[in-house]
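**Q** Some structures are shown below for you to check.
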Structure I
Amino acid sequence: MSDILQTIVEKKRETVAAMRAATPLAELRARAARLGPVLDFAAALRGPRPRGSGGGAVRIIAEIKRRSPSKGEFPWHGNAVRQAVAYEMGGARAISVVTDGPFFGGSPDMLRQVKAHARLPVLQKEFVIDPYQLHFARALGADAVLLIASLLPGGMLGEFVAQAREVGIGTLVEVVGAAELRRAQEAGAAVVGVNNRDLKTFRTDLRQTLELLPAFGEAQVAVTESGIHTRDDVERMLAAGVDAFLIGEALMVAEDPAAHLRALRGQPLAEAAS
């Protein structure tokens, strides 16, 4: 685990302890019971089979985050709902909301606000280290939650995937390398994302995804994360058989996120204007 990730996890343990003290698990379950049905995150992202057989659709999980440890503050207007609306207009298939506060400037309220207005599945992007967080995500209204394989060693990953299923939400299991992909498969993960960013150096390399794609099962949804900035990047990944893309930074710095999404999807301007 990188130093920055270790620092984040240590802070997250403190945060989860405070959350538990403030809101008992029974209250989270009661809140979740009052919510509407969960949207199918995996179905929104699944491409044609066999993998890479065509279809042309570009399935993007568009991310909302205020800042990152490597890039600092993003130059956006700070309105999460406005950003989510732009993503829907641009043709996103799902929306990711980074809710970590200390390192990414997010908050649970950002997700609540987005979910209240969005018609798309919403992923909570968090550093999940405790089953309590799965119930918290569901009570917020999240349709799915991120599980980072490196934070859940051994059999913990499978336990968290199973518990998320019991709670009633989907998962995006994030992996780096073949060993973590095998663990995700053993855990029964339906949606697996390959992080192209080295969390030690923060450099990105799309070959991370390309090297792992042949090992994906046909039943799994293959998502590429980080380092997707241009239509050329998208076409390269589509040709290799990627099902979906998680894109954050490129959209957070775009003057017109909806237009940039359409460009990444290869949507003609005439079609966009109609």
Structure II
Amino acid sequence: MIRLIQSVAARRELLGILVVRTLKIRYKDSALGFLWTMLGPIFLILIYGLFLRLMRFPLSLTVLVTGIFVWQYLAMCMGDAAHAVIGNANLVKRASFPRLLLPLAMTLANLVNFLLSLVVVAGVLVVKHTHPGPLWLLPVAVLAQFVLCLGLGCLLSALNVFFRDVQHVTGVVTMAWFFLTPVLYDVIEMAGSSSLAALMPFYFLNPMAGILALYRAALLGQALPNTAWLAESLIMAGAIGWFGITVFQRLQARFADEL
């Protein structure tokens, strides 16, 4: 792993070029460009907000906004992962470089989008007079989600080289994962329910449950869940990151033959 980090660091200029290229391709020939990064989640907030209001579901706007924007980072990475390698087939066949740069550039490009979109979240929090919690939790949450997204990006991009059905399955998995993650509901309230408390240790095996709890603790001042549950989510995020990178490294030697 240390050698891999050193190899990537030695080609940081190429990584920067790939990140910029990914950002440019995403908004090529688009009149609104980067604004779509904000408009997409805003439309989702309006749709889900209206639905939840009609269903008389008790969820505050700030909880909904943080959930949607945080989830979008993961969803964009999973959506882009399938093409991270096969979309750069000519580069893979002709150039010698750490193939890990491809999913890493995709994950970093989406991270840039996500961090810039937090301007919208900050604006909502200011308008709603929300008092933030310990802001040092914010970089912890971002780092944990980045590791998770990188691992998933590596895993999905590698598998899609050999099994092109992966890109279609990913959409279904992402949708199911969305409803299993506390995006549209408050996990702290769930944990306080006597009927659900026994299920929480299993629920927090979902890494996004703990990561989203960290974001809301930092941005909204919510209480953190049980330390053991939170640790489960963070360990799962790290494990998925490590597993995805390991699988990618073992399969990368066969990429050129399959593309």
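Laboratory data are not the source of any read-out in this text; all were calculated from the coordinates shown. Since we're looking at a predicted model, the values are computed, not measured. Cβ atoms are built from the backbone, for glycine too; each structure is taken alone.
**Q** Thinking of I, II, which structure, once helix-only ellipticity at 222 nm (-39500 (n - 2.57) for each DSSP H run of 4 or more, over all residues; to 500) is computed, gives back -24500?
**A** That value comes from structure II.
**Q** Moving to a separate point now. From which structure (I, II) was relative contact order in percent (Cα under 8 Å, 6 or more apart) calculated, if the value obtained is 26?
**A** II
**Q** Suppose you compute percent of Cα pairs over 20 Å apart, for residues 115-250 alone for every structure in I, II: which one lands on 45?
**A** I
**Q** Given structures I, II, which gives the highest value for volume of the Cα convex hull per residue in Å³?
**A** By volume of the Cα convex hull per residue in Å³, the leading structure of I, II is II.
**Q** Then there's this: To which of I, II does the computed value 3.2 (distance in nm of label points 7 Å out along Cα→Cβ at positions 123 and 179) belong?
**A** II
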